[in-house]
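Just so it is clear, none of the values below were taken in a lab; they were calculated from the coordinates. A quick note: this is a predicted structure, and the numbers were derived from the prediction, not measured. Cβ atoms are built from the backbone, for glycine too; each structure is taken alone.
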Structure I
Amino acid sequence: MEIHKDEDREGEAILSKYYDGIKFPANVPGNVKDHLESVRNLKDMEGDLLLDSFPKSGTHWTFDILYMLQNGKAEYSTGMILALDFEPIEKIDALNSPRILTTHLYPQHIPKFVKDGKCKVIYIYRNPKDTAVSMHSFLRRLNMEVFKNYNGKWENFFELYATQQLHYNTWFEHVQSWLDFKKKNPDLPILMMSYEDMKKDLRSCVQMMAQHIGAKQDPEFLDEVTSKCQFNVMSKAKNSNNEESQISRDGTNPFYRKGDVGDWKNRLTVAQNEMYDAVIKEKMAEIDLEMKYTL
């Protein structure tokens, strides 16, 4: 394992732990190799779900939808959402069943029992332009020692994001890895869903998730889940989550921002957008997904 420091043109750095060809955030505990081994060997529990995504693709939003569906009650989760990537495995083992195992890991590092078909998988993806905007805002809001109070300017961050690997490498590598995994394992229960579709028609997406995980599909219940999980409604409710708010600099919940589709238009300059469109055109040639950049 190596420590990588990706510095922008003004010296602001994003730290990573490099292992197995992937840049992991510096808050992955201890030795990445040993931690990933413990994740791979995690014991399954009845009702486990795996929620995977590239960072800033709607993970926390989707978690609470699944939490309500899994428990049969339209009630928000409380406390910190524990991710496989960042918690000692003992904390994951101590969670009560049924669990939602949240992660940004690549398929080669997920628990073995998932590959054995003992767990339903939900993979959420979001267009890479809005993901970049959200990631920059998130890093600047964090009050965590391992991120060293990152204050990088947007234009400098975007240059790094668009031209090299940062946490979990690139958006394109992550999405491609999961598309390949799904194609090679057609019998595994994997649902891939876009952030943009959730914003456009959450009710239909909630229905699809309920069907996928085998949750009750009473229309009134699904309507209530949909109502409470509209992004603007949930973000207001979640700002009172003290545990998550403690890791931000301003006391707000850093996992929720605007939740808009197309906010990249307010940040990317014409030159940045043209440059990144060329990258997207090249990288998306082999990625069989229809991406929506506006609604």
Structure II
Amino acid sequence: MSQRDTLVHLFAGGCGGTVGAILTCPLEVVKTRLQSSSVTFCISLSTVNGASMARMSPPGPLHYLRFILEKEGPRSLFRGLGPNLIGVAPSRAIYFAAYSSSKERLNGVLEANSTQLHMASAGIAGFTAITATNPIWMIKTRLQLDARKRGERRMNTYECIRHVYRMDGVRGFYRGMSASYAGITETVIHFVIYEALKRRLLKAKAATHMDGKEDAGKDASDFVSMMLAAATSKTCATCIAYPHEVIRTRLREEGNKYRSFFQSVSLVFREEGYRALYRGLTTHLVRQIPNTAIMMCTYELVVYMLDG
């Protein structure tokens, strides 16, 4: 891979991540709040054998969205957007560049365009991006969890950085990284399915040009197909690996209740049950599917345009 190709993938990945992050930020805030241990539970009444029983249940996405709007105002739906915009471009850029570079290098070691090649490339890319950008996501999560009522002064990014350093030192900026490493499995599954669907789409398109006419290039239907492939692959991967998202948010909360990945999994399961490991999944899917589709489509479009 030439230096120009690497820069193209770097730029395309950054563009894709930035566009997706801006459009889906409110859903990201709601999802993070639902994953946290401080979420306000709702009391629902049900009748069993003629007797009324009160049950505690987490609020739904729409209910919590209205709650944030009423108590904190619409600006709170964009808490953490600053660090997100600062981090999403380099994170996605590093990821796509590492993925493309790893795939190119491993082509001589593993079978070309095989499932093993895509899994290894996605794993290496995920590990590289997580290690480089975890402090940014740590600050973003803390800002999103900073729930203050209308009129109260909100913590800004600089104050949040100072607070984390004062409380936990440099190690504080790397909280939740173990859960992010566990989440590499989601990325691996996503790209394996995505590449497989992409190959099938390309084969199907090639079959329509068997009459010998030269393909004029990509059209609108190709980008729609790529978006559908990205959405399908991300849905499957997210449902399988989602619990790591909840654990990562818990590890990034202030305090020492959640100390390590496996300790947090055990604690959440023991105190709140297995359903707590999937809290916010609906919001995550509603956000992640369009975010991933937008990101991948933007990535493919930018690469196509820059490569001519």
Structure III
Amino acid sequence: MPITQIAVSLNKTQETQLRAQGFRKDEVNLNKGTQGDEVHLWYKDESSGEAITRIQFSYTDDMGKGLSDAGYRKIDKNLNAGAGGACVYLWYYKGTTEADVAIKDLYVSTDATDEAQRVRFGWERLTCDLNEKAGGNWIYLWVKRVTPMYIGDVTATSTWTSDVDLLERGYTRMDDNTNKFVYKDRVYIWYLLTSDEQKAIRDLQVSTNRDEYNNIQQQGFNVVNMDLNKGTGRDQVFLWFRKDGNGPIKGMGMINNRAVQPYKEVGATIMEMTQVSSHCGSFTFYLCFYR
């Protein structure tokens, strides 16, 4: 049955209230590995009622404004409550575009090996660490839909001006800034889902220097006209796609060093995007996709 309602609890009293209302609890603490409150996701799957078709997250006011203006509904409970990280909020949408297919199941992963198994079985990872800036485990929400979906288009933005338009057209924002830990331009990759295999993207590439740019261009790929390193002073990085060749791509996301080997073991394609440094150390970020 499709999921029609989502809620969040921040304490035992709220858990009791949601349980009395017939919600089902996901047992994973969304603050796992931190000193924050015990936060849990709850949901209802019902045969009647409008299905939830998209979920996004916000951790800045600008992200939230675009979601609100596009008609998303906010669960006004900070998923990082008590943890000292960014204020992370869950938003959901009940849409009717071609990209809006009912979500029938949710899963919360807490380590890279767990993530890789979700990839293996065709789940879609929502690209936002729910412990954003709080330390602890890397925690991601995964969704499964009532019918198989494919990546039909990709784009990228560095301002908030087109968020509402893209959201209204059915695009999903990968809620992880490709300039993570760099307080310059915030660059986000977006994708558009389709249930039509014939409309699917079948290959993705990333160029990190001029030679790679020219080589990928000569192979007939289309470039997403946005430097994923915009404003950082580092080498330009571009995302490329084409709709001929191999099997249709079912999912894509951003991962860091810790997830590379588990993802490779389940057949995901991994491409290095950029290297950054933070108070936590140095990270290499990769774009991955799977068929």
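Assign the value 3.5, calculated as distance in nm of label points 7 Å out along Cα→Cβ at positions 171 and 187, to the correct structure from I, II, III.
I
Here helix-only ellipticity at 222 nm (-39500 (n - 2.57) for each DSSP H run of 4 or more, over all residues; to 500) was calculated and came to -12000; which of the structures I, II, III was it taken from?
Details: I: -12000; II: -23000; III: -4500.
Comparing all candidates, it corresponds to I.
Using relative contact order in percent (Cα under 8 Å, 6 or more apart), single out the structure from I, II, III with the greatest value.
That would be structure II.
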